[in-house]
Structure P
Amino acid sequence: MTSVTSHSINHPDEQVIRIFLGGKHVTHKVVIIGSGPAGLTAAIYAARAELQPLVIEGFMKGGMPGGQLMSTGEVENFPGFPEGVQGADLIQKLKQQAERFGATFLMEDVETADLTGSIKKLTTTSGENISANSVIIATGARAKLLNLPSVETFWGKGVSACAMCDGALPIFRNQPVAVIGGGDSALEEAGLLSKFASKVYLIHRRDEFRASKAMQKKVFDNPKIEVVYNSVLEEICGGDLVESIKLKNVKTNEVTEVPMKGVFMSIGHSPNADFAKGQLELDPAGYIKTAKPTTKTNLDGVFACGDVIDPNYRQAIVAAGTGCMAAMDAERWLSSQ
């Protein structure tokens, strides 16, 4: 069983909220679920406020500990790194900063949660039972990817799910790239990529887009974007990096190989909020609703931040900002109790 260092707090229900974890009776003022930019920023602020946060990092569900940045190459748009920074290095620096102020970490997934009571109860996949006065949910969202082995092989090596994050990287500049998708997001990403790439192939499995007419007009008017209808991605090819893709025409079954240096998946995202269904108020797409401008959810003492509340921006700096907000909201809430 994993041993976790923690700290006791004074609380009228102290005996109720004490749990047995790793051989020690512990209690938590705040538990943070998630270890991407939002969760780690929340941990930094909560730890500096002497809340001794426990961060449940995640393990397999919804990706890997550290979130999507762990599989991102160079990050050029996070403030403070004029020469850029590797995604994994950025996460490591944030974690070290949180640890410096006293945050502790548990590499587990949350399997079930009871967030409705005054004491929040979490159970991990290994059976750990964790209780807390407040919870910050920073579980992020995972990009929907095509179920192809080559997508995994070239992830971070020319395959991405974020044109805003990666489109301006040197490996894509003045090179042909592809966008997979047919919604507003896909067309928007194609337009963004056209500023850097030599050509953008917008690949859609149907013979018309589901995106708005206004967005379609922008694409059709852009000479650097070539629309490829009725086609699906069969395979991504290359050596160390992406070099070409194979496309299959769904009507003729003809397979064509096209030189390509980048493939951007834009077929949607799935927020990692399954464990909270039936308790937290979610929007139709499954993102956690918050009482803006705060990070408060519909449950007292439960806060949410990062991509799990954000279907629009999905940027590391935005997630970090909401992580700061969540920690401050939690601190103020705890002080009022």
Structure Q
Amino acid sequence: MVENTSQEEKIIIIGSGPSGLTAAIYAARAGLSPLLIEGFQSGGQPGGQLMTTTEVENFPGFENGIMGPELIERIKAQAQRFQTRFVSEDIEKVDFTSKPFSLFSGSKTWKTHCLIIATGASANILDHPAVKKYWGKGISACATCDGALPVFRNKPICVIGGGDSAIEEAQFLSRFASRIYLIHRRDKFRASKAMQDKLLSNSKIEAVFDSVIEDISGSNFVEIVKVKNVNTGQITEIQAKGIFMAIGHTPNTAFLNNSLELDEKKYIRVKHPTTATSVDGVFACGDVTDPRYRQAISAAGSGCCAALDAEKWLSEKGIE
């Protein structure tokens, strides 16, 4: 842990999920002495979405799986081994109009010549007490991450949403679950016709229109999902062992206040195949740039790329 000082940092990394921590490992091994601002409350929590993930079976190197928080703890320990410095603060705003860049957190200010943004994206979840109670106990926002877990195999599960991503999640989950209930609050899906055609051809998926989650119950895990018809008020009980939220993600970019070029969904645009952003000396990686894959391993890989890009940039600028 470090305290704020007036010194100028060579490189600062914002975000402590797989992308930020991997960037820190590479930057530290390159002798750049990175400072990592890991977040505190706003946006994604320190460690990112893996901190609310139970078993991770698809991260290479762990043949028996690993719990999400433990995976983050191990990657962080590796970054600390190479003398990455950590501070627990939320960056509230930035100033890229002059160099070195300025980062602000309350009354604290950091200056840095180079910046890597790895603040991730937060899954949109229903604002319901039962959802928070059973999060990680049958409720997830990532079918690719959790859908193949033994607890969901050959069991009925629910998917919440009505867009392309919801149908994609339902299609993926149908490989493992016995039955999929696709719950949507409107009377028709927002998904493309091609996606809806896929849905209609899958006998495992049942659409539940005009409906919202009324309640969720179970002992230590999801067992019963109560669904309310928004038109009639009728309550229906669904026996289900899981609920997957597919109502989108919000990239954690509000603190940038449009100081970087963002896409229409507020993800940071990078200059592929690099991680460079619209501001020279600012790089971005992980889920904050990725509305498509959103996997721990792809985030970690892009963190590596960001650190390599930043190292090259600092060398070219003669910043030692």
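Have a look at P, Q and say which one yields 1.51 for Cα Rg over 2.2 N^0.38 Å, for residues 177-280 alone, as calculated.
This figure was derived from Q.
To which of P, Q does the computed value 0.15 (FRET efficiency 1/(1 + (r/R0)^6) of positions 113 and 201 (r between Cβ atoms, R0 = 41 Å, to 0.05)) belong? It must be structure Q, since only it matches.
All of the numbers you see were taken from the coordinates with simple rules; none came from a lab. For clarity, every value in this text was computed on a predicted model and none was experimentally measured. Cβ atoms are built from the backbone, for glycine too; each structure is taken alone.
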